[in-house]
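Scrolling down, you'll hit the structures one after another.
Rule-based calculations on the coordinates, nothing more; no lab input. These figures come from a predicted structure and were not determined experimentally. Cβ atoms are built from the backbone, for glycine too; each structure is taken alone.
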Structure P
Amino acid sequence: MKIILKEDVKNLGTIGSVVNVANGYGRNYLIPRNLAAEANPKNIKQFEHEKSAILAKSRKIIRSAEDLAKQVSGITLSIEAQSGEEDKLFGSVTSMDIAKALSKQGINIDKRKINLEEPIKRLGTYSIAVKLHQNVSANVTVEVKKAEATEA
């Protein structure tokens, strides 16, 4: 089945691409979610008419992602965690913890956009990649510090 993509779809293509997909994927996933339209002559003509508006929307999304990347790359997050011997953490620092720390700074980023290969399990300073858009990514510096022990 040939379809025209209305949005960027990961591992498939960008806005405006005409791609070949399995019938079920196109009919049951892409078209109902308004990510694509069937590539028939009527839809191709309509898409050519709307192309400038869609490309303007795409440029606006990329521009806002680049602005957010500039904000994120200048930030150093400080996360406190309980640790034991040899600076090993009792738990771990995950992408969810990093997303919460970013939201405290006023930057809301989905935890799925934070590329953490494996959870952080030691104290130290780490550079973590944040993929904000298909072509835009930034690095945020995360310092994992030892939490002050509170006595009860």
Structure Q
Amino acid sequence: MNTDFSPIINSFKTDEKVLFKKARVIRDKVFVQEQNVAEEEEFDEFEDESLHYLLTEGNKAIGTARWRHIGNKVKLERFAVLKEYRGKGYGDFLVKTVLKDALKEGKTIYLHAQLKAIPLYERSGFKKVGDLFMECDIEHYKMVIEGS
């Protein structure tokens, strides 16, 4: 791993306008522009109820995620790292940090993983459950963390 690796992660709600705007920019680049997800599907009615995260390296916002309660479970969502920072450990750091916070809720934790992201989530203990499904025209598997 890069010896200059010194990321910082902040958690926040949407009323933290500056942080939320930075997270939206990352999600727009990754999901809307790169993956052709419709903007109205990416930015949904769950923004205000979710706890959001912003990953920064130096002064640059490079990654984001969120989680929210769904009944008696917690769903992790919207993990995104800018293309030029992928494969350098930032995604793992983001997943582990968000997961650590979500585990404090004492509920089952799950997510919908794109096929190419499955190894990232498996490294943090998630296991695939169920069948392959489509979400926003992208193949996904539901994944659940063991022990949650």
Value 8.7, calculated as mean projected area of the Cα convex hull in nm², assigned to which of P, Q: Q
Figure out for me which of the structures P, Q the number -10000 belongs to, where helix-only ellipticity at 222 nm (-39500 (n - 2.57) for each DSSP H run of 4 or more, over all residues; to 500) was derived from the coordinates. P
From the coordinates of one of P, Q, distance in nm of label points 7 Å out along Cα→Cβ at positions 8 and 88 came out at 1.7; that one is structure Q
Source structure (of P, Q) for Cα extents along the principal axes in Å, for residues 56-135 alone, computed value 37, 28, 21: Q
Have a look at P, Q and say which one yields 3.5 for distance in nm of label points 7 Å out along Cα→Cβ at positions 24 and 48, as calculated. P
